[in-house]
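Below you'll find the structures, each written out as structure tokens.
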Structure P
Amino acid sequence: MITDTEPFVEASADVGPGARIGAGTRVWHQAQVADGVEIGTGCTLGKSCYIGSGSRIGDNVKIGNHADVFGAQLDDDVMISPQVVLTEDRTPRATRPDGQRQGPGDWTSAPVIVRRGATVGAGARVAPGIEIGPYALVGIGAVVLRDVAAHALVLGNPARAVGWVCRCAGTLDDRLRCPRCERTYELAADLLTKIQVGR
């Protein structure tokens, strides 16, 4: 039985013994959660997603099918769409210069940080150490090599800012108004700084 008071872990999922999973979180078929991962309440982890060691996931986060999250920090209300890859190793190699296999101590870890309410679109790739600002939207298939500002819409390879998005994910018009929910914003120093609430 699935409830909001206990986590639900589907039988085929693989959850490390030291992982902590919050109430109401659902871990679906063949998902893998490494030992020591912390996952908040009300999250959804899709089929065959992978959550690597060191990852910290807030509340109400959705991680799509086949997404790979390596050591990332995901704040509350983040959406990671299917087949996204968040990488963390700045110096990836299979072996050390002496020919020995690399281990965790050989990695140069630089976790991705995704701030509250941001969305990373299906198939996007995010390089190590990148920070995606609150309520930003990374488009489908984008390759993110630079930090993304709050509310920015970024597309392409490499990803470039092409506009702004509202908290509701609607694309803002030239007047910085959201046609979807009618919120309006002000732009100062290339950042959206003020919200006038619509409906």
Structure Q
Amino acid sequence: MTQKEVEQLIEEFKVPKHVRRHCGAVAAVAGELAKKIQASGEKVDIDLVLHSAALHDLVRVVDFKSFEPEVWDDLVTDEEIEFWKNLRKKYAGRHHADVAAEILRARGFPEEAQIVEQHKFIQIKKGFDSLEAKIVYYADKRVRHDEIVSIAERLEDGRKRNAPETIGTAHAAELEKKVLELEQELLG
């Protein structure tokens, strides 16, 4: 995959500007971490990390809990809104990571697909297939919207927006502990 192909996919799927900013920030965090890990002697495919991070929320609109593009800070066109509504209808009930992975596999990008598929929060329980997947997962858990924050801040925000029913549960605490363990593993 090339950077041009990444950009073409982002344009084709009309990724909202705020999601693009988030993905850009995640890619920046992931890229820096990948370079540090590589400098310590581990083999890391930095381009794979960067491309996967840039595309991890390619079709995030499919499972937005609240879909109100008219209140987003960025101007959107009627064409974009119609496109997103059609995506939401086509992939109703599916997680955006699974849909994006399916699209990437169909386009001939299986490595990126696997990493994108593994950025779901629950993946921390299942483990990862590669160091690159760990890096992208972790970077996503450090970026709230387009701001780099602590793991605790990001997870609290994610629970409030996506799973308020899990706040304060033992399950949520277990997952947060695993994310912090991953942070220790990656940062040393």
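Data table
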item: Test item: mean count of other Cβ atoms within 10 Å over residues 83-90 calculated as 21.0, pick one of P, Q; result: P
item: If helix-only ellipticity at 222 nm (-39500 (n - 2.57) for each DSSP H run of 4 or more, over all residues; to 500) is computed and equals -19500, the structure in P, Q; result: Q
item: Which of P, Q leads on mean count of other Cβ atoms within 10 Å over residues 75-82, largest value; result: P
item: For volume of the Cα convex hull per residue in Å³, for residues 27-90 alone computed as 65, the structure of P, Q it came from; result: P
item: Structures P, Q, by percent of Cα pairs over 24 Å apart, for residues 67-170 alone: label with the highest value; result: Q
item: Among P, Q, which structure scores highest (criterion: relative contact order in percent (Cα under 8 Å, 6 or more apart)); result: Q
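No lab work stands behind these numbers, since they all come straight from the coordinates. Because the structure is a prediction, the values reported are computed rather than measured. Cβ atoms are built from the backbone, for glycine too; each structure is taken alone.
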